[in-house]
Every structure is written in structure tokens, then in C-alpha cells.
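What follows is calculated from the coordinates using simple rules that are stated; it is not laboratory data. Note that the structure is predicted; figures quoted are calculated from it, not measured. Cβ atoms are built from the backbone, for glycine too; each structure is taken alone.
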Structure 1
């Protein structure tokens with residue numbers, strides 16, 4: 001009895017301390033598009049003491065954080081972080097998917113019901129309507145309407161999905177004008193502060209600059225050689241080497257694609273985020289606000305250069321300065337206990353497969369034009385007609401009307417096609433409709449099932465072997481650059497660091513899933529769990545100091 005009383009007092013006191021702890025004035029959620037976990041440690045010695053190192057040294061570092069589904073793409077990643085559940089629930093099964101009704105591939109945030117605000121291009125015709133559940137930011141707005149939610153990114157999906165359906169302002173970059181824009185889903189006109197920001201023409205001025213390494217290039221020993229055969233060439237550049245003179249490379253000032261590859265785009269987005277905090281008066285009343293910042297450039301550059309390039313190392317050393325600037329602003333304006341910040345990634349990335357092959361490591365390519373042509377031929381020989389409608393993101397969509405009109409068995413068709421794909425070199429496993437229904441964690445089928453949505457995914461999904469990437473055709477350029485999307489650790493293992501009010505200095509090594517972030521925020525903000533949330537709170541974060 002005596003021990004029970006002591007335990008009761010201990011846990012009651014702990015809960016009371018937690019429930020009465022002062023809430024932060026603002027939550028800042030940072031998502032770095034395509035950040036590998038090891039970047040924190042490979043580049044650690046060159047990071048400043050006030051950026052990534054500060055988060056690592058003084059925050060809670062969740063070192064075994066993984067995605068628990070496939071595909072590991074930007075859209076599903078952002079949706080999963082902020083809804084606390086997986087694509088089978090929130091519906092964002094890819095950056096795009098094949099819509100059977102329209103027979104078109106649709107973008108996860110594209111929406112022609114709404115108009116662009118801030119540009120004459122179609123880049124603003126977007127909304128979060130494809131998101132089937134609501135986000136932690138939506139729940140904050142539902143519970144406390146006076147709370148303010150702002151989300152910003154270079155990519156439209158990087159801004160829209162975190163901000164959710166009730167965002168007070170979601171803004172992204174317009175490639176045709178070099179401006180930050182939004183959709184009529186959110187605003188009828190751009191706020192004056194956004195228009196004033198755009199008038200500074202930062203992207204246009206940045207394209208007059210030269211990107212050189214922050215430190216002497218010979219000190220970049222954490223990366224491979226600067227002149228690498230595994231990197232894509234930008235514009236008219238003859239070799240993938242520093243310096244990058246954007247004035248020479250960007251002859252078309254109506255196309256800002258080169259700007260988004262550069263570290264200047266990270267600085268641009270940081271500037272915009274700071275302007276948002278200030279001009280939207282975030283964190284100035286009793287109710288906590290929520291700022292979502294998604295840095296897209298690491299992904300855009302990462303696809304071109306790969307994870308072992310000097311370009312990626314320099315990009316992160318410069319991003320470290322932007323993170324430092326953001327942290328300094330938050331501490332200066334809200335105090336060290338006035339904000340809580342988390343930093344994570346929507347996915348990581350596979351090393352360039354050709355690089356792996358040349359190192360005698362497992363890896364390679366599947367060239368889908370050739371494989372799909374052979375598959376369609378085999379299907380037609382078997383069933384007398386081609387019943388494959390389309391292949392998208394390693395999903396095979398079947399033509400139901402044709403199959404049913406011929407009185408074919410859908411299961412028989414799926415089995416035949418699955419068996420044909422299984423013999424492709426580089427394919428690890430193939431799953432079909434019956435597998436998705438099981439929701440089993442056996443082998444890889446659990447990850448596939450959690451990334452599957454009946455009305456948006458294909459009938460057959462295939463996974464490639466580790467180190468393999470799908471490509472359209474076999475050309476020299478197809479062996480340069482890299483991508484992501486797999487179930488393997490090089491794509492699914494990402495950083496997760498918490499910092500700020502009440503956050504302890506600690507490393508957590510137990511497994512944590514990406515869908516655990518939103519449930520943790522639920523308790524930090526004293527909210528109801530969102531509709532389809534399946535993740536669990538990270539208890540170590542809630543054990544406030």
C-alpha cells in the first residue's frame with residue numbers, strides 16, 4: 001500500500017507538471033525535402049554552433065525515425081507527417097496518380113476549381129482537397145479558431161499539405177514569375193506583405209550571382225570528387241563542377257528552374273518565413289500559432305547531383321546558416337521557452353545506382369519502356385487483348401471494363417501479370433489486390449498496404465531490389481542523378497529533432513515512425529487526435545523538463 005501511494009503521488013505530480021506547463025507561443029515544423037539521416041553527422045564538423053549543431057547538441061534527437069510505408073515521395077511524406085497516419089488513410093499515395101475516371105495522371109494538389117493568386121500562370125490552381133483526412137494544423141484551427149497557421153515552401157505540395165484545409169495562408173514558388181503565390185482556395189488576393197516581398201525580386205537578382213563553395217573546395221573531404229560522372233549537367237554547363245555562374249547559365253529569365261536548384265532558394269524561403277511570422281503577428285497572443293516551412297531545394301538539387309556530391313554538401317552547409325538565422329530570430333522574439341520546433345524530412349534518397357554498380361555494390365536500373373512493351377505483348381498473347389491500362393509509379397492499373405466485357409477473371413489477370421513482372425531482373429517482389437487487403441506486416445507487404453488506397457493506387461504494385469531505380473529509356477543521362485520512393489532504409493530513415501520549450505537534451509534510439517510526430521504535437525497543444533491518426537506520441541518529448 002505504501003508503495004502504491006508513492007507511485008500515485010509520483011505519476012500525479014508528473015502529469016500535473018506536464019498539464020500545467022506553459023504552452024509555446026509558436027510551433028515551427030521544418031521539413032527538409034530529401035534529407036538523409038547521415039547528413040547530420042557527415043557534415044557535422046563544418047556546421048556552425050548555432051544551426052544544425054545547436055539542435056543536435058541541445059534538443060531531443062530521435063535517431064531511429066523511419067517511414068513505415070511505400071512509396072516514399074514528397075506528397076505522401078508531408079501528408080503523413082502532419083496527419084499522423086499513412087497513405088491508406090490520408091489518400092496521398094504519390095506526388096501524382098492515375099485517375100481511372102478521367103484516365104489522366106493527376107497531381108496530388110492540383111485543382112482546377114480554384115484560380116492562381118499572385119500570378120497569371122496555372123501554378124496556383126491547387127488545393128488540399130485530395131487529402132482525405134485532416135492535419136494537426138487543421139485540428140489546431142478547429143479547436144482554437146484564433147490560432148494562426150501559415151505554411152510555406154518552394155513546392156506547392158510542400159506548402160499545401162502541411163497547412164491543411166484551414167490554413168490562414170499557404171504560399172509557394174511560381175517558376176514563371178519568380179514570385180511567391182497562393183490559390184483562391186485560401187485567398188482572394190495576396191496579402192500586402194507578400195506583394196511587398198515579391199517586389200524585392202530576390203530570385204531574379206540571385207540569377208545574377210555565382211554559386212561557389214562556402215569553404216575551400218579541397219576541404220570537402222566528406223564528399224566525392226567535384227567532377228563526377230554520376231551528376232547531371234545544369235543548362236549549358238559542360239561539367240558538373242563549381243563554380244556555377246547563373247548569369248551565364250540562365251539566359252531565359254522567365255524560367256526560374258535554375259534558381260530552385262541553388263542554395264539561394266533556401267535563403268529566399270527563410271526570408272519569406274521570417275516575414276510571415278512578423279507580418280502575420282504570429283506568436284503574439286495567448287493561443288499558440290503554427291508555422292510550417294518545407295525546404296524543397298535539397299530535393300531538387302539532390303536528384304541532379306546525388307548524396308555524395310560536393311554540391312549537396314555545400315548546399316547543407318549553407319542551409320545550416322539559414323537554420324541558424326531562423327533559430328536566432330525565434331529566440332530573440334519569443335525567448336528560449338517561447339517556441340517549440342521540430343525538424344525532419346519527407347524522405348531520404350538512394351545513392352546514384354551507377355555509382356553503386358561501379359563500386360561493385362548491389363544496384364541498377366529497370367528501363368520501363370522496354371519492360372512494359374514486353375509485358376503488354378505477353379498479356380495480349382495470353383488474353384488476346386492488352387488489358388493493361390497504364391503504369392505509374394510502379395503501379396499497374398488494369399482496364400476493368402475490358403476485362404469484364406471479355407468475362408476474364410480479374411484474379412487470373414493479376415496473377416499472370418504479377419508472375420511476368422517477377423522475372424524482371426531487379427524486381428524484389430510483386431503484390432496485388434488480395435495482398436493489400438491483408439494489411440500484414442509480413443516482409444514488405446505491410447509497407448505496401450499502408451501506402452495503398454483502393455481508388456487511387458494500381459491493381460498490382462512491384463518493388464525493386466535495393467539500389468535499383470526505374471527509368472524510362474536507357475540513355476547516358478539515365479545513369480546520372482538519383483531518386484527515391486522505395487521501402488529501404490536509404491529512403492525511409494530520416495532525421496527527427498525536437499528543440500525549444502520544455503524539450504530535453506537527449507538521444508532516443510528506439511524505433512519511431514514518422515506518423516508519431518503529429519500525435520506528439522496533439523499533446524503539446526492539448527488537442528483531440530485528428531480523425532484518422534494512427535501514430536503514437538513520443539513519450540520522451542512529453543516528459544517536459
Structure 2
């Protein structure tokens with residue numbers, strides 16, 4: 001049986017065999033996910049039912065918002081690596097998130113247009129604060145978890161599983177409570193509850209600072225003027241996102257320009273500065289990153305077009321549609337331990353699929369989910385509400401696909417990246433999610449069919465879902481076919497541990513069989 005390498009901070013005390021700081025991060029992230037997914041469950045309905053945007057416009061806005069949520073961690077991760085350290089970055093992000101969620105509670109009067117309603121400016125500001133707050137918090141809080149353990153510590157897999165359960169517990173409860181209260185009693189109440197959850201997460205993180213064992217601190221002594229400059233950059237980024245979320249086409253240009261530059265920088269660094277094996281690992285990581293874009297473009301229909309479809313065309317038995325946003329997180333909690341056991345059992349027998357093969361399986365399953373829903377809708381006829389069982393089935397397939405791709409991808413990014421590039425590669429992984437989310441907005445916009453009857457609108461959605469479903473299956477099969485080549489580029493047999501040096505140890509050295517927080521979470 002492998003032994004555990006002790007941490008220099010273990011003397012501060014452990015709980016369930018883990019540093020107490022892990023549980024500080026667990027509850028801080030749980031409340032942050034409560035607020036994020038509680039608000040997300042309501043957002044598409046708020047856009048279409050309160051602000052009265054068309055389905056197409058609401059889909060584009062939703063896609064731009066979620067894309068920005070996933071691209072800002074590149075900036076937040078870079079500033080944390082270079083200057084702030086992860087702990088200060090998470091704290092700053094939590095403050096912005098708390099303000100943003102509370103600003104969402106200022107709903108104003110319903111409006112068929114936003115030109116003459118000043119409250120919409122507060123709404124855009126709320127979204128911008130949440131976007132930038134997520135950018136400073138998302139990647140960095142996961143990195144602090146990794147910093148609590150040496151890379152060869154056998155507790156790592158269990159630690160990330162615990163952390164990951166906090167993510168999905170918060171997502172499930174937030175979707176259920178905020179969604180139900182928002183749709184039943186009013187938008188302000190649902191969004192306000194999300195704000196209270198974020199405030200709780202901020203309080204937990206501040207209270208638990210001593211239990212983090214000095215992890216996540218700045219890489220070198222941080223001058224006050226430098227620290228405040230970093231915060232000023234964050235506030236400036238809020239202004240940029242405030243504009244971008246109003247002019248969604250800007251997001252596409254940002255993704256194209258910034259994303260292309262980011263990929264080129266990573267590849268340039270790999271070719272020029274890294275030895276051959278580390279260079280190959282970066283190439284493998286970039287392939288997995290690009291593959292994940294297809295997955296997220298389909299998976300992220302959940303909060304937009306699939307949410308609207310559930311509201312309009314599914315026999316829900318009177319249950320608010322937003323509540324169904326909790327299904328994925330509940331499935332994750334139930335199935336994640338099962339997947340971990342399966343991967344570990346196969347691993348002991350030398351039969352565990354490689355990370356690229358798991359990616360292909362994940363993309364195939366997300367495509368199958370849409371085809372199952374299309375089949376279910378066609379089987380009952382266009383005039384009959386779709387049985388709710390098919391919503392449970394599509395979320396089941398999407399969840400099993402997610403468990404094949406997302407935790408494995410997060411683990412792979414940290415395994416394949418050199419320690420000094422850990423947050424950069426993690427940020428690039430989030431950038432892929434950003435691109436996928438923006439593409440998801442375009443797909444959701446394509447499902448909008450204003451000015452036609454209910455049956456015709458439903459058919460438009462089914463046609464789009466059928467096309468993207470078959471496309472995903474084709475991509476997934478291709479990835480599975482070339483997975484042996486990608487696995488060879490990963491050079492898993494020559495991976496070595498890096499020394500744990502204060503904050504510089506970032507990333508998790510985890511078996512692919514482990515269950516870790518999903519990037520979409």
C-alpha cells in the first residue's frame with residue numbers, strides 16, 4: 001500500500017485524513033456554484049420573459065455571457081501566477097461575484113425593449129461583475145486544492161473527489177431553490193437568494209484563511225501599488241465585459257483574436273522553450289482542448305435552448321422548467337463514484353481507456369443524447385407534449401459523456417503541463433469552454449423560430465438537434481480512431497513529480513481514473 005507524503009502544514013490539523021483547508025475550499029466553492037447555477041437556471045427565462053428578447057437574441061446573449069465566464073480565467077490565472085497569488089485572486093473574484101449576484105436582483109419593470117429602461121444597464125453590469133469574478137475565482141481555487149498536496153500524495157484523488165462533490169452539491173441545490181423561488185415568487189427573489197449564497201461563500205473563504213497553510217500566496221513579495229494595480233485591471237475588465245455583453249459580436253472577435261493568440265503563444269512556448277517530450281505533451285493537450293470545444297457547444301444547450309424546450313414542449317407535471325437544471329448535478333453526484341470505481345477497476349486490469357479515447361466516448365454520448373430526445377419527440381407526434389422521461393435521458397447521456405471528458409480533461413491538463421505553465425494551460429482549457437459556449441449560443445439562436453406556430457417551432461429545434469447530434473457522433477468516432485497516436489504524444493511513462501516549492505506547486509498529478517471537478521462547473 002502506497003504511503004502518504006506528509007505536508008509541512010499537517011500539524012495544523014486534519015479532518016477525515018485531509019488538511020482542513022480542503023473543506024474551507026469545499027464550502028467556498030459549494031456556495032459559489034450555488035449562486036452561479038441558481039442564477040444560470042433562471043437567466044434564459046429572465047431574458048425571454050422579463051426583458052422579452054426573442055429566442056435567437058436571448059440565445060446569443062446567453063452564449064456570449066457563458067463564453068466570457070470561461071475566457072476570463074485566462075486573465076485571472078495569469079495575474080495570479082505572476083503577481084497576486086491564487087488566494088488573493090479568489091478573494092477579489094468572490095467580492096465581484098457577490099456584488100454581481102446582488103445587482104441581478106434589481107429587475108425593474110418588464111420591457112419589450114431595453115433602449116428606454118435604465119435598469120437594463122444594471123443588469124449588464126451584474127453580468128459583467130459575475131463574468132470577471134468567475135475569471136479570478138474559477139481556475140485559481142482549483143489550483144489551491146492541488147497546492148495542499150504533493151503531486152505523489154495518494155490523497156489527491158480523494159481530495160478532488162470531495163471538492164468536486166461540493167461543486168455539484170452547490171449546483172444542484174442552487175438550481176432547485178433559486179429556480180423554483182425565481183419562477184414561483186419573482187425574479188428578484190431567485191437572484192437575491194443566489195447573492196446570499198455567494199456572500200456565504202465569501203465569508204467561509206475569509207474565515208478559513210489560516211487553514212490554507214499559506215498556500216496560494218504571491219510568488220514574490222507583493223508591493224501595495226502592484227496589488228492595487230491588479231485590482232484596477234480587474235475593474236477595467238468589468239468595463240470591457242459590460243460593453244461586450246451588450247454587443248455580443250464583440251465576443252466572437254475577442255474569442256477569435258485572443259484565442260488564436262493564446263494558442264499560438266502556447267505552441268510557440270512548447271516548440272522553442274520545452275524539451276521534446278514536454279513539447280509533445282503540450283501538443284496532446286491542445287488536441288484534447290480543441291476536441292472539448294465540440295462537446296461544450298452541445299452540452300451547454302442545457303441552460304438555453306434545452307431549458308426553453310423543456311418549458312414549452314415537455315409534460316413537466318407543473319414543475320418549473322428551471323428546476324430541471326439540477327438533474328445534471330444530481331446525476332454527477334450519483335454517478336461520479338461509479339465512474340471512479342469503473343476506471344480504477346479497469347486500470348488494475350490494464351484495460352482502462354486512455355484519456356483521448358475517453359474524450360471520444362464523451363463526444364459520442366453528448367451527440368446520442370440529442371438523438372434520443374429527437375426520437376422521443378417524434379415517437380409521440382408533434383401535437384403531444386414530450387414525456388419528461390426523455391429530458392431525464394438526455395441529461396443522463398450528457399452526464400455520462402461529461403464524466404468521460406471533463407474530469408479526465410482537467411486531470412490531463414495538469415498532468416501534461418509543466419509546473420510553470422499550469423495556470424496558463426488551465427486557462428487555455430477554460431478558453432475551449434468559452435469557445436464552446438459561444439458556439440452553443442449560435443446553436444441556440446438557430447433553434448429560435450419567431451413568427452411560426454408552436455408545432456413548427458418545435459420541429460425547427462428537433463432539426464437542429466438532429467444535425468448537431470450526428471455531427472458530434474462523427475467527431476467522437478474520429479477522436480477514438482486516432483486516440484492511440486495522441487496517447488503516444490502524452491509520454492505518460494516518463495512523467496516525473498515536480499518538487500513542492502511553496503505556491504509554485506500547482507496542478508494535480510492524478511490518475512485518469514480519479515474524479516475531479518469538472519471544468520464546466
Structure 3
């Protein structure tokens with residue numbers, strides 16, 4: 001009898017345990033209070049390109065009810081075009097309708113990661129971490145979905161202790177597992193390619209990650225010609241001088257895939273810039289900045305959207321290469337009217353610093369460069385030492401060229417402070433970019449002090465350092481390429497043959513730069529190589545050929561060609 005009672009008790013215990021586990025599973029849906037803690041972005045979708053929700057075609061299979069799948073695909077399409085705010089709104093709508101949809105929280109976490117763009121802020125890291133925590137707690141999800149969630153969890157894990165690049169690598173490894181376990185899942189392949197690009201070593205000149213990502217994406221493209229992620233990530237994958245030609249077909253396609261995205265309208269100009277296709281870059285960025293101007297008030301943004309400033313940087317750069325100073329100056333003057341920008345992120349900081357600096361340095365307006373002011377005054381510049389360093393570099397170069405060496409030394413001190421700050425933050429890439437500026441600055445100070453050999457040693461060091469790394473995706477080009485500045489210095493030293501070599505070498509990675517092509521022509525002319533001079537001067541007029549191109553150098557070029 002005792003044995004029977006024990007058996008009955010054991011059975012009851014097992015049944016109670018099973019009921020408890022079942023209830024726990026059923027109750028894994030997060031509470032309203034838990035969801036509220038994420039502080040999700042909400043609201044109607046804001047469109048400023050094509051008004052028909054043209055963001056491309058995405059089919060991402062999830063295990064949630066049919067009623068949310070259309071919105072989920074829309075949210076992922078937005079995510080693929082880096083429309084993070086709008087994507088989060090759609091994921092939030094799904095959460096409101098179906099709070100037990102684990103992949104909607106995955107989407108929120110992805111919206112706050114934004115690889116290849118600006119690293120997450122502390123508030124974004126907290127939001128992404130909370131979303132991941134909820135996604136993991138929901139039991140009703142497939143094994144495949146759990147792996148997607150694990151992959152993005154790897155990025156957020158220990159974000160306060162582990163550096164950003166390591167966490168990007170952790171996300172890559174997580175997506176590699178999804179890609180490997182589910183070879184027929186196209187979205188897994190696409191997000192894995194993105195992860196490869198995000199984790200790529202900026203000093204790896206073999207482009208191992210990029211080439212692997214490119215092969216994955218191009219293999220998918222024939223069956224997915226309207227997928228925004230494939231086109232977008234191919235452009236990012238090949239956004240390097242050595243590879244850019246491989247992305248030209250996608251650069252000419254992406255804007256038509258997702259015309260409602262300001263970023264999709266801008267992104268092709270990365271490749272156009274790499275290849276020196278200035279007219280196409282201008283068209284791309286005029287469309288993008290117009291869409292961004294529309295987006296800001298429609299989205300309730302006070303001031304201007306940072307995406308507009310990003311497009312303006314590329315637009316001004318293209319105008320300068322075509323010798324269209326008046327149009328470039330109009331955009332520089334317009335930038336001076338902007339004081340409020342959202343978000344006040346590293347892309348906005350870069351545009352605020354680089355746009356006026358480019359205009360002054362490219363036109364060699366040394367007095368104005370020496371007196372350049374840091375603005376907007378209320379912008380949080382202390383958070384962006386790399387970008388602020390650009391302004392100090394511009395002031396230094398201006399001061400050197402007008403003989404104010406004391407002021408140049410002062411700006412050199414500011415560059416060293418910025419470098420030290422970035423080194424303490426373990427931001428190796430940006431610290432290295434400032435170090436290149438420091439070497440250039442020291443070179444020109446030495447040159448103006450009559451120490452030519454030391455000046456050339458430092459300039460060659462700077463140019464070699466720059467050759468060994470890549471520009472950041474936020475910028476169309478270094479403010480002025482170091483090897484082009486080496487050519488400028490050699491010209492001032494009356495060494496035109498060596499200067500020609502420097503210009504010609506630089507043009508391999510910066511094709512159709514106005515000053516590079518003009519410099520090569522002038523150096524060839526002064527060294528007696530009139531055939532090469534004609535070649536480069538003629539080349540300059542093939543792209544600096546607008547009726548309103550007003551660079552004074554063009555007058556000399558036309559006179560030379562007419563005479564010869």
C-alpha cells in the first residue's frame with residue numbers, strides 16, 4: 001500500500017511539474033510593463049522618396065501569425081536600407097499586435113546595432129540589450145529564429161567591457177552559424193555578408209571578408225533582383241578603389257529598388273565617388289538630400305536630419321572635383337545656417353568639419369583656412385575628437401602657408417591631444433587617421449623652416465601610412481590625400497618629375513580628383529613632358545567641363561591646349 005501511495009505521489013509530482021512547465025511556456029509572452037521598458041520608437045511610417053512604400057522586396061520566413069508577416073518583411077526591407085528609425089516603428093507595431101513574436105525583438109536589436117554606420121550610443125546599447133533579453137525569454141520560436149537571436153546577442157553581450165570591433169566579430173561568427181545551418185535561408189546569407197563587412201579589418205588589403213561577402217551576394221542576386229540588402233551590401237562590400245568597379249551595376253540599380261529611402265538614393269554615390277563619376281554622384285546626392293530635407297519635419301525632427309549632412313559632404317566633394325566652385329560654395333554657405341541636427345552623431349560631426357575644410361583646402365584659400373572656426377558652437381564636439389581634428393588640421397595647413405608658424409604649432413598640439421584621446425578610447429582606426437595628419441603637419445612645418453629632407457621623410461611616411469589603411473565609409477575621401485600633398489610639396493621644392501610620380505600614384509586610388517589631375521599635368525609640363533601634360537590636361541576637361549566650372553586653373557589648361 002505504501003508503495004502504491006509513493007507511486008501515486010510520484011505521478012502527481014511529475015504531472016504538476018509538467019503543468020508548471022507548460023504554464024511557464026504559455027506565459028513566456030512579455031508583459032506590457034516589460035515591453036514599455038524598451039522605450040520603442042512608434043508612429044506612422046514617414047516616406048520622402050517614392051510615396052508608395054518602395055523599399056524593395058524581402059521575404060523573411062518567421063513562425064509568427066500571418067497577420068504580422070507583411071509588416072515584418074517591410075521592417076526588414078527598411079532595415080536593409082539602414083532606415084533604422086522607420087524599421088523600429090514597424091517592429092514596434094508588430095510587438096503591439098503580437099507581443100510574443102520573438103523575431104520582432106530581434107529586429108529592434110538589429111535597428112540599434114547599425115553596422116557600417118555609426119556605433120550604437122549607450123542608450124541604443126541598452127535598448128538593444130533589453131530587446132535581446134526579451135527575445136531570448138520567449139519560448140515559442142523556431143531553432144532557426146533562436147540562432148538569429150543568439151547571433152545579435154553576441155554583439156550586445158558585455159558591451160560595457162568588450163570593445164566594439166570584437167563584438168562585431170562575435171556577431172559575424174553568430175551569423176556564420178545561421179548561414180551554415182540553414183544554407184537555403186537567403187536572409188541568413190545576406191545578413192552574414194553584412195556581418196562579414198562589418199567585422200572586416202580596415203588594414204586588410206587582401207579584402208578577405210569583402211570578397212567572401214561579395215561572392216555570397218552576387219550568387220543570390222539573379223534570383224532576388226529587387227532585394228534591397230543585396231544591392232546595398234554589394235556597394236558597401238566593394239567600396240574600395242581596388243574593388244569599386246565590381247559594384248557599379250548595383251550602384252546604378254539600388255536607388256530604383258528602394259526609392260523611398262534617402263539612404264538608398266545616396267548610397268550609389270559611394271561607388272560613383274570611388275570611380276570619379278562626378279555627374280552621377282551629384283545626381284544621387286541631390287535626390288538624397290532633398291529626401292532628407294523632407295524627412296526631418298515629417299518625422300518631427302527639430303532641425304535637420306544627419307542623413308542630409310552626409311549627402312551634402314559627398315555633394316560638395318563632387319562639385320569641387322568638377323571645378324564648380326560656385327555650387328560648392330552655395331552648399332557650404334547653406335551648411336553655415338544649420339545648427340540643430342538629429343542625431344548629433346559622428347556622421348553629422350564629420351560633415352560639419354569636412355565640408356568647409358574641403359572647400360578651403362582644395363581651393364588653397366590659406367588665409368580663410370587659418371581662420372576657420374569650429375561650428376556649430378553648441379555641437380558636442382568633445383565626443384568627436386577625430387572630426388574636430390579635421391578643423392585643427394585645416395587651420396594648421398592654412399597657418400603654415402601664410403607663415404604663421406606659431407599658430408601652426410598651436411594646432412599641432414591640438415592634433416596630438418585628439419590623438420591621445422582616441423588612443424585612450426582604444427579607437428585605433430581614428431587615432432591612426434589623426435596620426436597621419438600629425439605627420440603631414442610636421443612635414444609642412446619642417447618644410448617652411450627649410451628642412452627639406454626631414455619634410456619629405458615625414459610626408460612619405462604619412463602617404464605610406466594612408467596607403468596601408470582605408471577611408472571610413474562616412475567620408476567620400478580623405479580631406480586631402482597625403483600623397484597628393486606630397487606632390488604639392490615636391491612642386492614647391494621644384495622637383496616636378498618626382499611630383500608627377502606622386503600625383504600619378506595617388507590618382508590610382510583617387511581617380512579624377514581635380515587637384516590630382518591638374519597637378520599631374522602641371523608637373524609633367526614643368527618637367528618637359530609635354531605629351532603627358534596634354535594627356536592630363538585633356539583628361540581634366542573631360543569631367544571639369546560644365547559651363548559654370550570656374551576654377552582659375554581651367555583657364556591655364558585651356559590656354560596650354562590651345563597653344564599646343
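Taking 6.5 as the value of distance in nm of label points 7 Å out along Cα→Cβ at positions 139 and 411 derived from one of the structures shown (1, 2, 3), identify that structure. List each step's numbers first, then the result.
On the way: 1: 3.9; 2: 2.2; 3: 6.5.
Label of the originating structure: 3.
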A value of -10500 was derived for helix-only ellipticity at 222 nm (-39500 (n - 2.57) for each DSSP H run of 4 or more, over all residues; to 500); which structure in 1, 2, 3 was it taken from?
1
Structure (1, 2, 3) behind the derived value 24.3, 71 of Rg and Dmax of the Cα atoms in Å, for residues 283-442 alone:
1
Here Kirkwood radius over Cα pairs in Å was calculated and came to 23.0; which of the structures 1, 2, 3 was it taken from?
2
